[in-house]
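**Student:** Structures for review follow.
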Structure I
Amino acid sequence: MKKAAEERTIYITSFDMLRLEELLEVASDFSARDNKHLDELTRELLRAEVVDSKSIPADVITMNSKVHLLDLDTKEEKTYTLVFPSDANIDENKISILAPIGTAMLGYHIGDTIKWHVPAGIRRLKVTDILYQPESAGDYHL
């Protein structure tokens, strides 16, 4: 979860919004234990600016984007792909949108710092690169 004082507009494609709204509807019917994560994703979607897939800037994290992140505290570098829960696989660095880091990543730009609360405090990751974004590659409906 990001700090409220630093919330700003995030961008999401209309196609991703539709699929995420469907995911939230189905998930809320089946999962009481993930309601906190569902609530966080709902809050993110409510503040998002929805844009057409062909109009989203290439430097924005969308669903199925592969991104390079730098942990500003440990200086550790990680590469993750943001995916739907059915495609999540930690061994392949595929992070579910319902995981706290997944929810936090959605809609941010290269150069942005993602902040969210973890049991040990606040994690800060800087988006250093987007290695693959479906929309900029012309893959509009993965």
Structure II
Amino acid sequence: MTTPQLTDAQRERVERALDTVPFARLLGIKLESVVAGHAVLSLPVREDHKQNHGVVHGGAIASLIDSAMAFAIIPLLAENEQTTTVDLTIHYLRPLTEGVAKSSARVVRAGRRVIVVSAEVLDDKERLVATAVSTYLRLSPEAD
């Protein structure tokens, strides 16, 4: 994992988040790089990611995308702040059957309450597999 432009506090928060997402570990998602507002995560394709036609299940790709988006956001948050996904729209463009998928997520706008993020998924031949856009809501301890 590369985190060249993060402060020590941001790096610690990213590492804590990485250690506390058991579902990402179950899928085998790996954090490749993160800077404030941008993250790249990868998913080495395994047989148990595939649906019955030999194509990676859309849910596995959605999980890769959502995870990449979350890690792009984490360095932008205050220490006591969290986020939750409000919506996620994915366009699946090409079947993924083997290799390593990489999702690159970038924060489009980080407002006081709402954060908009976009992402792309490429296969290991650099072909576009999916695109996505998502909205996240900032959560703080003071909010109801």
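Derivation of every value follows stated rules applied to the coordinates shown; laboratory data play no part. In this text, all values refer to a predicted model and were calculated from it rather than measured experimentally. Cβ atoms are built from the backbone, for glycine too; each structure is taken alone.
**Student:** Could you tell me which structure in I, II was used to calculate Cα extents along the principal axes in Å, for residues 79-126 alone as 27, 26, 16?
**Tutor:** Working: I: 27, 26, 16; II: 39, 22, 16.
It traces back to I.
**Student:** Of structures I, II, which gives 0.98 when Cα Rg over 2.2 N^0.38 Å is computed from the coordinates?
**Tutor:** On the way: I: 0.98; II: 1.03.
It was calculated from structure I.
**Student:** Comparing relative contact order in percent (Cα under 8 Å, 6 or more apart) across I, II, which is largest?
**Tutor:** I
**Student:** To which of I, II does the computed value 2.0 (distance in nm of label points 7 Å out along Cα→Cβ at positions 23 and 39) belong? Can you show the working numbers first?
**Tutor:** Values: I: 2.0; II: 1.3.
So the calculation was done on I.
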